[in-house]
Each structure stands twice: as C-alpha cells, then as structure tokens.
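The following blocks contain the structures, represented as structure tokens.
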Structure P
Amino acid sequence: MSGLPRKITELGSRKREQILRAAEKEFEKYGFNGARMQRIADSAGVPKANVHYYFTNKQALYDAVLAYVIELWNQALAPIDASDDPAKVLEKYVRMKVEFTRIYPASTRIFAIELLTGGQHLSERLMTETRRWTRDRAKEIQRWIEQGKILPVDPYHLIFMIWSSTQHYAESETQVLAIYRKKKLSRADYDKLADSLTAMVLRICGLNNRD
C-alpha cells in the first residue's frame, strides 16, 4: 500500500491515464517508429518529464498501451470452472469483447497493426502471456467438449474466431462505416453486433441462446 496521500495517488493515476490515451492516438497515427514522446506529452497536457516519470522510454509506453487492452481482453474470459455454464461464459466473453472494441478502438487497431507488421515491437512478456492465456483457455474449452457440454469444435479456432469477429469492427472500421454509410457506429449498432455474434458463437457450439 502506497504511503502517499490518496489525493496524490489519484492525481498520479489520472495523469498516467491521460498519457496512455494520448499515446494511443500517437501510436495509431504515426506507428511505433514515427511516434514522438514530446507530441504525446503535449497531447496529454503534461511536461515531457512527466511522461518519462511514468514510462522510462517509448518502448515502455508502447508496452503499457498494448498491455492495457490485452489485460482487458484476457479478464473478459476468466479461468473456467468445470461447473460453469458454457452458454453464459461464452456470451459474457463475446459481449465484453465487443464493448472493449467500442471503447478502445485505437488500442485494438494498434495491436492489429503490430501483428501485421511482424510484431517486432511487441514485447516477449506480452507475447508469452498471450500464449499462456490462450493455451489455458483452450484446455478449459476442451474439458467442456469432453464433458459433452458443447459440440466438438477446435478450441483454438473458436477463440480465434471470437477475436477476429469482435475486433473486426475496430480493425476495419473504415470499411464497415463505408458499407453501412455511416460516420460512426452507435451504441445500438454495437448492441446489435453483440447479439448477432453471441447467437452465432452459441449456435456453433451447439448451445441455445438464453435470456
């Protein structure tokens, strides 16, 4: 527990959040190589020294931006217990992934661009954590299959399908908006998306969509 007064720790947390949000915009627009710490500081409304106080260098800040969204994605599908209802777990996961895509589209796009360009700036720590998380969830889904709770589907392919379908609306936002002839997707659009994707995933797994 920090010995600093609560107001000071809350202020520090807000500043860090401001820097992360400014960094999202910078990395999305200029990529890792083109991003500049000074522009991030200016956008966040803090001195450059403050940015370096929280993040020692550009790589550390980039890691923090990606780690934030990856952690949210991973928490959306917590460890599965043998007694869990697959329909409820999968529906919650799909809906939360859609919500994170709506709230954090820039981070989603940065992550996609990083992977498409070879992942050269993705830290080994984040990649290792992602591999471990995916392996563990695949094993848990496989147990559902062995228990006869869902149809026999490839657990990895199921996870990949959920990732690609939920993140598509951020990664290919320009294409989606052009097809819909909209400037921006509304909350209702995302709710409808979550309903549709949930129904598809549950149907693939041989589960009925429930209220």
Structure Q
Amino acid sequence: MIKLQRTIKKPASFSGVGLHTGHQTTITFKPAPLGHGIVFVRTDLPGSPEIPADIDHVVDITRGTTLKKGEAKVCTVEHVLATLAGLQLDNLRVELDSCEPPVGDGSALPFVETILKAGIQEQDSPKDYLEIETPLFYSEKEKGIDLVVVPSDDLRITFMVDYRNPALGTQYTSLVSLEKEFVEEFAPARTFCFFHELEELYKEGL
C-alpha cells in the first residue's frame, strides 16, 4: 500500500521551560508543503534562520541532540523528533523562540498531544523511503554500543540497554507498529538522570 506524505492541518503551540537552559520557550508546529521536510526555525533571531532536521546538521549529542546551521542552533530536540517520526510526519516547520524546546513532563507526550489536537493532513504525493538492501553493522566496543540494521518491509525496532546500575538492571523493549504502539506505549516514556550526575550537570550550567 502506498503511504502519502503527511503534515498537520493547522498551527499548534506548546510552551514551557527548556530542560538544560531553563529558558521559557514556545514551540509552534506549522504545516509545510510537499518535499519540505522537517525544519526548525529560530524566530527569536534576526532573519528567523532555518535549520534542517537531518544528520548533516547534528553537531553535538552530549546530554541531548543539537542541530546547527551557521550561527543558529537548537538543542535537546530528540523528543520533538521522536514525536514527528512516531506520528509519521514528513513536512513541518517547527518554530522556536529560544534555542531549546520546552521539556514538559520529560517525555514526547506533550508534543504528541499538541499535534494530534491540530490534526494530521495527508498530502498528494507518496512518502520517500530509505531502503536498506543489505544488513548494516555498527559497534563502539569501548562504550558497549552495537547496532544492527537488516532489510524489512516494515519498521521494527528492538532495543536493549544496561546502565550497569542495580536500580535499573537490563531494560528491553520492542516496537512493531508505530500506528498501534507509539502514542500509547512509547510517547509517555520520560527522560531521567542518576542522582550522582546532578553535580556534574550543575557545574556545566545545565
């Protein structure tokens, strides 16, 4: 079955405090035309510079994902991007009046609820897909990271993490259907840190 590109029906906003910066900020999701992709817009900066949400603009992944183009950047965007991927949105302008989205309750759910209230609109063109034709492997032994990607007609994700902390142990989950599982089971998952990390974060001004 051919799936069409998707955007939202009307603008929708959510306000709050940034997780690391502490800045009061408003994020506004706006519809975008076919082929536009996901683009962040810093409305608080002169000329409202735009930053495409793609791998070429990732400049830092320390305690969050930071995107940058020229002098403009947006940080801690992973819950926003998880929302847009989980809701299978292709074309969107994401306006911010600060450098960081509001944290809400620490999950993707506030962004999901904001977008669902606005409504999702199918567009008159098929989605573009990255097709994986052969298995891919990536490993960082010193960090204990292993990634394996295999060809499939459907998106399925299996994830296991072990922080080597007795309070958590090994955690495992599997996603087999974005439509059936993302909003109810994955969007409410909240970010966290360990108590011993707080002093280090505070020293870094986060």
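No value in this document is a laboratory result; all are computed from the given coordinates. Note that the structure is predicted; figures quoted are calculated from it, not measured. Cβ atoms are built from the backbone, for glycine too; each structure is taken alone.
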Answer label among P, Q for the case where distance in nm of label points 7 Å out along Cα→Cβ at positions 25 and 137, calculated from the coordinates, equals 3.0:
P
Comparing volume of the Cα convex hull per residue in Å³, for residues 33-112 alone across P, Q, which structure shows the greatest value?
P
Taking distance in nm of label points 7 Å out along Cα→Cβ at positions 57 and 153 from the coordinates of each of P, Q, which one would give 3.5?
Q
If helix-only ellipticity at 222 nm (-39500 (n - 2.57) for each DSSP H run of 4 or more, over all residues; to 500) is calculated from each of P, Q, which structure is the one that comes out at -25000?
P
If mean count of other Cβ atoms within 10 Å over residues 73-80 is computed to be 16.0, which of P, Q is the source?
P
Quick check on the output: 0.95 is FRET efficiency 1/(1 + (r/R0)^6) of positions 105 and 129 (r between Cβ atoms, R0 = 35 Å, to 0.05), derived from one of P, Q. Which one produced it?
P
